[in-house]
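**Student:** See the structures that follow.
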Structure I
Amino acid sequence: MENSHWPEGGGNGPFYGVTTWSQKQGSGPESAAARKKMSQTALNDGWATEDNNWMWMSRVGGSPKTILVSSFENFADMAPPEQSFFEFMTETIGAEEAGKVFSDFGSGFSSSDYTVWVHQPELSIPYPEE
């Protein structure tokens, strides 16, 4: 969670964009270091807002996966932002470093996919109130 920006209560929902990367077997630490650099830059330099939230997860069991989840209130919220994350990183840390960070991140994965999940409370297990 240290590299995530997730609002208390689980995000805006009920829509969640979920990117899943399949990790390459034997890949080095560059991808994890790049993920941390991207997240910490986003957290420290203004990308982390109410509209830009994310949570990193790793799958336990089976083939290793890295998962990134973002929440959206409606389909219109899923439209690409005016400034892409790569443009933000380029503006913040410079084009050469941003290119290296993205290249290092991608070096750890063999494939990725993107899905949209919809939270339907009537089909979910209730979360006990504390």
Structure II
Amino acid sequence: MAAARTTPTRPLALALDVVLGIGSLVLAAGLFFQFLDVYLAFFGETASATDADGTRYLWTAAFAIAAPVVGFVLAAIGKRRGAAIAFVAVGLLCVLSAAVFAVPQGRFTPAPVEHNLPSNYVPCYSGSNDCPGG
């Protein structure tokens, strides 16, 4: 007679899952608050990110993404399916948060390409009848 083997949830594993899960969510919220700290301005002020703000963002985003990855690996090793699924959801939230609240803004967009026009360039306007070639 083969009985189904179940492994009881160990208190240490459960505590580690809770710490990693809550820590990930706190770090994801921290990304939002860091974004506000840099870019929230009132009464016509303009805000710009410094190099220190960018470095702080990178560290927070790295820990926010690493924590659910570590939690997922530990849950998968411990065969805790529910915890693994929860860490996938939290990990996706952290990646989304890191992408949306990037400091500086535009960190993940390509730089605009600069086109240098020749010095003898003359713009041609519609209806002016003085365009080269017609």
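Taken together, the values in this text are just the output of simple stated rules run on the coordinates, not laboratory data. All values reported here derive from a predicted model rather than from experimental measurement. Cβ atoms are built from the backbone, for glycine too; each structure is taken alone.
**Student:** Hey, FRET efficiency 1/(1 + (r/R0)^6) of positions 37 and 61 (r between Cβ atoms, R0 = 30 Å, to 0.05) derived from one of I, II reads 0.60; which structure? Write down the numbers at each step before the final one.
**Tutor:** Details: I: 0.60; II: 1.00.
Going through each structure in turn, the value belongs to I.
**Student:** Now a separate question. Out of I, II, choose the structure whose coordinates give relative contact order in percent (Cα under 8 Å, 6 or more apart) equal to 43 when calculated.
**Tutor:** Going through each structure in turn, the value belongs to I.
**Student:** Work out which structure the value 2, 9, 14, 12, 10, 9, 8, 7, 6, 5, 5, 4, 3, 2, 2, 1, 1, 0, 0, 0 belongs to, where P(r) over Cα pairs in 5 Å bins from 0, in percent was derived from one of I, II. It would help to have the intermediate numbers written out before the result.
**Tutor:** Values: I: 2, 9, 17, 21, 21, 15, 8, 4, 1, 0; II: 2, 9, 14, 12, 10, 9, 8, 7, 6, 5, 5, 4, 3, 2, 2, 1, 1, 0, 0, 0.
The value was obtained from structure II.
**Student:** If distance in nm of label points 7 Å out along Cα→Cβ at positions 13 and 53 is calculated from each of I, II, which structure is the one that comes out at 1.0?
**Tutor:** I
**Student:** I, II: which one has mean count of other Cβ atoms within 10 Å over residues 77-84, as calculated, at 14.8?
**Tutor:** Structure II accounts for this read-out.
**Student:** For which of the structures I, II does the calculation of Rg/Rh (Cα atoms, Kirkwood Rh), for residues 45-92 alone return 1.27?
**Tutor:** Derived from II, not from the others.
**Student:** Could you tell me which structure in I, II was used to calculate helix-only ellipticity at 222 nm (-39500 (n - 2.57) for each DSSP H run of 4 or more, over all residues; to 500) as -8500?
**Tutor:** I
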